[in-house]
1. Here mean count of other Cβ atoms within 10 Å over residues 15-22 has been calculated and equals 14.2, so which of P, Q was it run on?
2. For which of the structures P, Q does the calculation of helix-only ellipticity at 222 nm (-39500 (n - 2.57) for each DSSP H run of 4 or more, over all residues; to 500) return -13500?
3. Ranked on mean count of other Cβ atoms within 10 Å over residues 7-14, which label among P, Q comes first with the largest value?
4. If distance in nm of label points 7 Å out along Cα→Cβ at positions 31 and 103 computes to 3.0, which of P, Q did it come from?
5. Comparing relative contact order in percent (Cα under 8 Å, 6 or more apart) across structures P, Q, which is largest?
6. Supply the structure label, taken from P, Q, corresponding to P(r) over Cα pairs in 5 Å bins from 0, in percent with the calculated value 2, 10, 21, 24, 21, 14, 6, 1, 0, 0.
Structure P
Amino acid sequence: MADEERGLLGLHHVQLAMPAGEEEAAVRFYADVLGLEHVEKPPHLSPRGGVWFRSGALGIHLGVEEGFRPAVKAHPAFLVRGLEKLRARIEEAGYKVTDTVQLDGYSRVYVRDPFGNRLELIEPA
């Protein structure tokens, strides 16, 4: 099948859930700790709450979910550069980083955002 015939091209954004009224906590973690760019939501979506971030071509959207429960098993795996420095920054901010079984050719760890969502941080070895 030719590339122009394929349906899926890549990821535009990842949507994670968060509780209502916690946008400042999201900005502190995702922008200040992880280093993502905080981007304004389109005006017609702003009344829903939540917050958006960007890193290169990848968007990370946190949306308010009624009856929020964190994703404790399901998770995005964010490809990173400088995992050990990022790990130190996360731990200095008071978040626990958890080591896990390594994959061939990669180093990886887990961290939970302020709402308990599981995130994987993975770097090519």
Structure Q
Amino acid sequence: MGNPVKLLLDTCTLIWLTSESSRLSKAASRAIDDAASILHFSDASTWEICLKWQNGKLGLPTPPRSWIPDQLARWQIEAVPLEAEDFFRTTELASHHPDPFDRLLVAQAIFRGLTIVTPDPAIAAYPAARLW
């Protein structure tokens, strides 16, 4: 039996998983559904969802305070806390991607050995494993 695959869900990936699963690629769906996969979700994405919800750019059935923990529990997703090291590592990354949330995900994925599940092609320019 091989090692479990540790997946870091991008913000859009979690949202699509919970509401529009047809938007996920077949490879992403298979990996997420695989019993050997361990799913992770960054606190950076939690913050991004909160900001978009507050600004009216993201509709959720309940406020993020309840929606996010409910989804993490439902899908058995582990939260990945933000640490100072994650912020320091973003300054050491090449400038392929201007979005600070995505740069944090890349830094966390590299540092923790996670595969980012994202459709974002700009993330492929980094030395982080990416699945889509």
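Every number in this text was worked out from the coordinates using simple rules, so none of it is lab data. Model, not experiment: these values are computed from the prediction. Cβ atoms are built from the backbone, for glycine too; each structure is taken alone.
1. Q
2. Among P, Q, the structure yielding -13500 for helix-only ellipticity at 222 nm (-39500 (n - 2.57) for each DSSP H run of 4 or more, over all residues; to 500) is Q.
3. Largest value of mean count of other Cβ atoms within 10 Å over residues 7-14: Q.
4. Only one of P, Q returns 3.0 for distance in nm of label points 7 Å out along Cα→Cβ at positions 31 and 103, namely P.
5. Q
6. Derived from Q, not from the others.
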